[in-house]
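The next part holds the structures, each set out as structure tokens.
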Structure I
Amino acid sequence: MSKQHLVFVINQKSGVDRRKSVQLAIDKKLDLNIFSYEIVFTEYPKHGTFIAREAAARNAFAVVAVGGDGSVNDITAGLWGTDTALAIVPKGSGNGMARTLGIPRDTEQAIDIINKGNLTKIDIGFANGVPFISNAGVAFDVLISHEFAKSSRRGFAAYSWLVAKHLWMYKENDWSIKIDGEEVKERAFIISIANGKQFGYNFQIAPEASWTDGLFDVIVIRKFPKMLGGQLVLKAMNGSITRSKYVQHYRGKEIIISHPSLSMMQLDGDARPCENTVRFHLEQCIQKVLVP
């Protein structure tokens, strides 16, 4: 019987130590009676999408995103519409979707998940036709995503520092949000269109989200006294943010968000340009993923 082929995709800039640790974990844990594999390094932004698309064309069993939500997003874009599965070895800063799916951060344990071969199909969101797997947004999270991408520092401390730095200066806007055709108006600090439960670092922006129900969880954090920011963070960390009086929770399949000054959105933590209206839709259970 022929072996199932895996393509591990690693950011070339991730460093020699990471590449060595992944290779050691593969050597130690990957079941070579079941799988053949190759490791491919990305060389430029969005190269992972091209690699994944090419791997799927060669009928690879799975493409393994070795990285964070941005890497997972790139791979998902390349796998869209194919029969090739997604696998994740979490090596990013926040690892929001890996945490949502219950994939451990330990590399050897993540490879054990691949060995078990447990496949499920998950929903994929689209923003103006561009796929995302975890969450998208148009407000404060866009600013933080943009600043975090420019920063040479990584990790929770760097992310928290950026939030604290920009929190007090951020000016909330009045947004038009249409949810399955019904319009609501919100003055919002954050509008998260969530398929997964969290941004990362266990910050659960949508603790009740399901990645298989065919619906977005739309989380609106309204304008709030900035001195209460710490309380909202604690609620997010313990999964109770939607019970805050400053948070409104909607669900829907098609979302349209508009504001005259809207020019950037974030998809899985990656800031991207957009026009003043973003249309979100969801396609249910279209992507195979290896999960625990």
Structure II
Amino acid sequence: MNIERVGVIGAGQMGTGIAHVLSLAGVDVVLEDVNPEALERSTKLIAKNMHRQASRGLIREEMIEPAMKRIHISQGLDAMRGRDLVIEAATEDEAVKRKIFQELCPRLDPHTLIASNTSSISITRLASVTDRPEHFIGLHFMNPVPMMQLVEVIRGIATDDTTFQAALDIVRKVGKTPAYAEDFPAFIVNRILLPMINEAVYTLYEGVGSVEAIDTAMRLGANHPMGPLQLADFIGLDTCLSVMQVLYEGLADSKYRPCPLLVKYVEAGWLGQKTGRGFYDYRGEKPVPTR
């Protein structure tokens, strides 16, 4: 199946990045969000990031205008009619995703494939609320999408071979490398990464080290490009907590219990960079640890 027309649901960080790489690869994109301000921010950010790529020699300047013209915005799911593939990139909340799929399916052509960009939720379970579980698949892009090379491809129990092959093809078309993951909680990357972040939060919670000490230790002691608490702020503490809850509930192992301090930060609305405060305070000239 040749995928030339794609819909992206959700104009947040992930949906913005996915629309960006699709349009550069020559794909016609409809970017949908219920929030008109999110759509405006998203298109401005895509243009800004494309110009940044051009300044670094990663793409040619003349590619930008045609790519931006391939992105069409919509505040409703009716625009998903006629798409070959629709990628859901809404918040990491299963109830929200299920509602989107239930409203989406009646609007789709019979041949349209559906993918979820979920970072942790069961593809089989999400597919079960649609009218086409055999044409449903997980496509977990990494953040930030334009820079990160990996996409996890996850088959549900009903996903057929045609859908799987089409998913691999679109991942390669946008210049990414697919990694096949089984449909287990949090898949591969987050199954390994998020417990490490959660353990870093426990290390802070138990007073073993400060925010600055923990991040410095992992940058210089383990050669990580970013400390785990800084990375948590970048990902979003609400997303980190959601993934840990999926792991804890799905695998019933106490080692995945979310740290109470992580829960407290989320309850306070300190979600990281996107809200101005998390393990660091981003409201001044430079980030300052909050503990």
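Each value in this text was obtained by applying a stated rule to the coordinates, not by laboratory testing. Here the structure is a predicted model, which is why all the values come from computation and not from measurement. Cβ atoms are built from the backbone, for glycine too; each structure is taken alone.
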### mean count of other Cβ atoms within 10 Å over residues 4-11 - highest-scoring structure of I, II
II
#### Entry: Read-out helix-only ellipticity at 222 nm (-39500 (n - 2.57) for each DSSP H run of 4 or more, over all residues; to 500), computed value -8500, structure in I, II
I
### Query
From which structure (I, II) was FRET efficiency 1/(1 + (r/R0)^6) of positions 84 and 252 (r between Cβ atoms, R0 = 25 Å, to 0.05) calculated, if the value obtained is 0.25?
I
### Message
For volume of the Cα convex hull per residue in Å³, which structure out of I, II has the highest calculated value?
### Response
II
### Query
For which of the structures I, II does the calculation of relative contact order in percent (Cα under 8 Å, 6 or more apart) return 21?
I
